[in-house]
Structure I
Amino acid sequence: MLALSDINHYYGESHTLWDLALRVPEGQCTVVMGRNGVGKTTLLECIMGLQPIRSGSIVLAEQDIARKPAETRASDGIGFVPQGRQIFPLLSVKENLQIGLPARKDRSRRVPDFIFELFPVLYDMRERRGGDLSGGQQQQLAIGRALVTDPQVLILDEPTEGIQPNIVQEIGDIIIKLVREQGLTVLLVEQKLPFARRVGDYFTILDRGRNVADGPIDGLGDTLIQQYLTV
């Protein structure tokens, strides 16, 4: 579904991603892990076109999108939930969700009912401003906004960061439902190991901008955890 090959990225003269390869199988959840500062968010920003790559390919459904502008990524089929949520605080919940509608291939101008079925709180608070929601509710809104675009791939950057435990549980339930019942492809950056094990099918570990290990999530053993994930 999504495949990256030989990705090299620089911040100025600093080489941040080194010949990085990543495969995200269709209908599965792939978790990108690693300590702070190893390039996880940079990797996602490269996929979304928010950071330019020096070389390499980003293939989505057999189309190389690496050189396409960032504003085409949603219509290409990628839904993105950035770190920190980045909802529009002065717009209503409904208006935040409607922002994703122009990217839909079916040209629908109506927020799909299933968004409110996944997140009932968004329906109850649809006329309230986004900034009035709690952190957990805002995260649900950010995920809902990405799903409104009807993506082939959903990318989430640390969706559990700063979220209360009950909402973390709900977000995990929703990811599992989207993948296992609806066949959505998910790419997830996550620091919390129990959450990653619960929702993930595959893992990739980054260290200093390189892919140093990957495989089925069941193969993420203590040696890799101690070497690359333990602070």
Structure II
Amino acid sequence: MRADSIDTQARSIVMIGNGGGALWRAFSVHVARNPGWIKRDNPLDDFTREAIEGAVATAARASGARCTTVFPFVNGGPTLNFMEAAKLAGLAGPSIIGVVVNPVYGPWIAFRAAILTDAEIDAPGAALGFDPCPSCSARSCISACPAGAVAFPAGWDIPRCLIHRVEAEPDCAARCHARVGCVLGPEHRYPDDELAYHQERALRAMRPYYDTHLHPTRSR
């Protein structure tokens, strides 16, 4: 997960993310204009790739910049640790709920693409060094989690969360309660249909691991 394993000439990484519901609104417009798009296996990922390759990367290359695009959802090749890269770029900080957080958008951010370029760029965001959980007095995310999978300072208990998600699916099908319970940026919360979209796909990824490693009959 290093830039030079993808592009040996890369000298900078430009992180591209979304905050709040703007991406989902743009995606919804695209889906309405393109019948059948929503039936793709990963329609939001495909939309992201089309937007980045068709607009951002094309414009960057037209300006004379050399760039390579990288996405977190592409399997089978070298990639980056997008959460760690976002922290280094000053766009987010760690949290005990398993996602990164931003001073403005709270947990309602995602990093969906990166551009590797041979240009030297050093312009960190305002969240460089942001680490809100140790000083949070509410920690309402802990009590909000029905699985008891969030604690301080331990953080997110992935197996506990995964087991609950698979075995008590309706509990968290519509949203991650701990994420919704975070006190940061509640006004930027994703729309309900976007929350359900991400939850369904997360559960889809969790099931094979559960069946192989955590199912009671497999763990004996």
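Kindly point out which one of I, II the value 1.8 was derived from, the read-out being distance in nm of label points 7 Å out along Cα→Cβ at positions 59 and 155. Among I, II, the structure yielding 1.8 for distance in nm of label points 7 Å out along Cα→Cβ at positions 59 and 155 is I. If P(r) over Cα pairs in 5 Å bins from 0, in percent, for residues 19-82 alone is calculated from each of I, II, which structure is the one that comes out at 3, 15, 21, 22, 19, 14, 5, 0? Computed on structure II. Calculating percent of Cα pairs over 26 Å apart for structures I, II picks out II as the one with the greatest value. When FRET efficiency 1/(1 + (r/R0)^6) of positions 35 and 147 (r between Cβ atoms, R0 = 25 Å, to 0.05) is computed across structures I, II, the figure 0.05 traces back to II. When mean count of other Cβ atoms within 10 Å over residues 99-106 is computed for each of I, II, the one that comes out at 14.8 is I.
Thinking of I, II, which structure, once FRET efficiency 1/(1 + (r/R0)^6) of positions 131 and 171 (r between Cβ atoms, R0 = 25 Å, to 0.05) is computed, gives back 0.30? Clearly, the read-out refers to II.
The greatest value of relative contact order in percent (Cα under 8 Å, 6 or more apart) among structures I, II is that of I.
Bear in mind these aren't lab numbers, they're just calculated from the coordinates by the rules spelled out. Remember, it's a predicted structure, so these values are computed and weren't measured experimentally. Cβ atoms are built from the backbone, for glycine too; each structure is taken alone.
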